[in-house]
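As structure tokens, here come the structures.
Bear in mind that the values in this text are calculations on the coordinates, not laboratory data. No experiment lies behind these values; they were computed from the predicted model shown. Cβ atoms are built from the backbone, for glycine too; each structure is taken alone.
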Structure P
Amino acid sequence: MSDWLPQQLQSPAVLVTVARVEGSVPREPGARMLVDAQGFRGTIGGGHLEHRALELARAMLGRSGSAHLERFPLGPKLGQCCGGIAWLAFEFAEAAQLALLDRRRNEDTWRLVALDGEPQSSLFDAAGRLLIGAPGPAFDRGAGTHVFQDEAGRRWLADAVLAPRAHLMLFGAGHVGAAIVRALADLPCRVTWVDEREDLFPPTVPANVTVEATDTPEALVENAPQGTTFLVMTHSHALDLSLSHAILSRPGADDWFGLIGSSTKRRQFEHRLRERGIIDARIATMVCPVGIPGIEGKAPAVIAASVAAQLLGFWGAAARQPDVSPEYN
């Protein structure tokens, strides 16, 4: 999730990054907050830690200097009950780097920032190729966001700015589909929003959404990476059935597939899918009705909140199982 990342840097700003943690802390390494004189984007967890970080970042805006690392014992120094230790990196934001990160929201990128000595920062792609800035020391791209020392003892922040692994392919641009897109706008996922009716899509969509106006949505199903999440809610039961067949015909069993509808619709689809050769074991993986059990409201916003919670639960479980983590492209 990149709620800290602006599409364009409008004024001088300081980027605050959780660089290292020990014990119980509000946010994990890689959490970020972009601070300018008027406000801030993102969060490093709120509370006294964030309040103090805002003070330090705004004081930094008023003077020159290089990136540096600050240590915060949350209990003794800030009176926060979580009691761990957080190390925050403070650096002046570079407009060109932020613009490139904005364009690479769906691609893994690494930031490398010198925390001692002369200012130096750069961006690398997932293969380690330099994208912008000066070359720096080698670092471990498998360690997540972390602080390390080079051979001369100079400290560096290696910050993983990773594309969301969760990818939802949402079929249907009606009221419920639009509500689900809004509900997922600030969540750590990518959404491919599919409908043949191009005029139904709003003129602007959230940064994590890609619109696909197509008359052949089944082709998108066929070409989707393993681990894609599918949600079908089109205007046509016949199209819903065709997409359901395409999804359940995919090889492998890593896909989550949800179909909007009642228990009656499910029984009808089960019968028709069997007629088309889908075995019962695959049909059993179809989630229909969708949403958290017990949430009965039928308003689009209610359905969207329930489905978003259900998806977060699935994505969270998938993230804890490295062998079934969704692929991304």
Structure Q
Amino acid sequence: MTVRRTLLLAGVAGLAAPALVRPAFAQAVTLRLHHFLPAVSNVHRYFLQPWAQKIQAESQGNLRIQIFPSMQLGGAPPQLYDQARDGVADIVWTLPGNTPGRFPKIEVFELPFVVHRLARPNAKATWEFYETHLRDEFREVHPIVVWTHDGGTIHANREVTKLEDLRGLKLRFPTRQAGEALRALGAAPIGLPVPQVPEAISQRVIDGAVVPWEVVPSIRLAELVHHHTEIPGSPTLYAASFILAMNPGKYQSLPAELRRVLDANSGMVAAEMAAKVWDEQGPAVRAQVERRRENKIIQLSNAEKERWMLTCRPVIEAWITQMRERNIDGAALLADARGLIDKHGAA
């Protein structure tokens, strides 16, 4: 073999060598994530975007997630879950409560005066509860994470300091159980997807809404109503549950190495990331609203909270009865949910 041929072969081998040690990703994939809030919303900016960027970085750019906010792929918020099931979108962020009664077991976290005032214990408890009780409930999709936010606040066009102030107040509710709680308390609950709240208030269809502080800026709620009633301590009045769900066929079609990256950013890891948005952005939004001279934040007294809890007790009892009629042990689910919330609340 000539010296020149030897050098040429050595050069070819040298060019090929890095491919043998470089981590191999079979192919690049882009997934479409669809949700109902605008791109300026805190969840979009502080959870979904960072989560997508983390996955892209850890996959060396081979797994990209393109986010479509504000229902840009079409449809209405209550259709998001089925969009993931049917492959209209690869991933969706939505509320199971958008389709009342369809997902009965997760309603346990939406019952009045069950959840913690902070998102982190609720989110971690919900995911742990999912692993034990909810796999069958969400079998039509591949759940990336299921979680529950922090305690919500009553935002209205008049003061609410006591039970009697709720009488006849038309309030938007996010979930079936939040609506039942408001009805028990004397309000007139109206179910609406949260993007419809501003128009409904402007047209006097509703007098306000129950939502967490985190979502207030994205729907300009502090500009539309000026009275905000917080329920002190834990447990708190209500919270809503969420799911980040993926089309199961799309998940299975991913190359194994990309599935591993997605799995590493699912479950409890994603629950912690999501909860951080509510626990960090909620207080920041509250502080902004507090600085507005025309807005007033009201803290319900502990004695008044006890009245509300007693008034809402039949809502929980009715849910347990409804679950029994569906051959579901609601009392056992409630005991497990409360135990998990206490466990993660004490951590």
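For which of P, Q does mean count of other Cβ atoms within 10 Å over residues 231-238, calculated from the coordinates, equal 20.6? Can you show the working numbers first?
Working: P: 17.8; Q: 20.6.
Going label by label, the one that fits is Q.
If you work out relative contact order in percent (Cα under 8 Å, 6 or more apart) for P, Q, which one comes out largest?
Working: P: 13; Q: 25.
The maximum falls on structure Q.
With semi-axes √(5λ) of the Cα gyration tensor in Å, for residues 95-206 alone derived from the coordinates and found to be 38, 13, 11, which of P, Q does the value describe? Before the final figure, lay out each step's value.
Numbers: P: 38, 13, 11; Q: 28, 16, 12.
Only one of P, Q returns 38, 13, 11 for semi-axes √(5λ) of the Cα gyration tensor in Å, for residues 95-206 alone, namely P.
The value -13000 for helix-only ellipticity at 222 nm (-39500 (n - 2.57) for each DSSP H run of 4 or more, over all residues; to 500) was derived from one model only; which of P, Q is it? Walk me through the numbers before you get to the answer.
Numbers: P: -8500; Q: -13000.
Only structure Q yields this read-out.
If distance in nm of label points 7 Å out along Cα→Cβ at positions 215 and 295 comes out at 1.6 when worked out from the coordinates, which of P, Q was used? Intermediate results must be reported in sequence, preceding the final value.
Details: P: 3.7; Q: 1.6.
It traces back to Q.
One of P, Q was used to compute percent of Cα pairs over 15 Å apart, for residues 199-270 alone, and the answer was 59. Which one was it? Could the numbers behind the result be given before it?
Details: P: 59; Q: 70.
Corresponding structure: P.
Out of P, Q, which structure matches 3.3 when distance in nm of label points 7 Å out along Cα→Cβ at positions 87 and 103 is calculated? Could you put the intermediate results ahead of the total?
Numbers: P: 3.3; Q: 2.3.
Answer for the origin of the read-out: P.
With distance in nm of label points 7 Å out along Cα→Cβ at positions 151 and 167 derived from the coordinates and found to be 3.9, which of P, Q does the value describe? Please report the intermediate quantities before stating the final value.
Working: P: 3.9; Q: 2.6.
It must be structure P, since only it matches.
Given a value of 0.55 for FRET efficiency 1/(1 + (r/R0)^6) of positions 39 and 311 (r between Cβ atoms, R0 = 41 Å, to 0.05), calculated from one of P, Q, which structure does it belong to? All intermediate terms of the calculation are to be shown ahead of the outcome.
Working: P: 0.85; Q: 0.55.
Of the options listed, only Q reproduces it.
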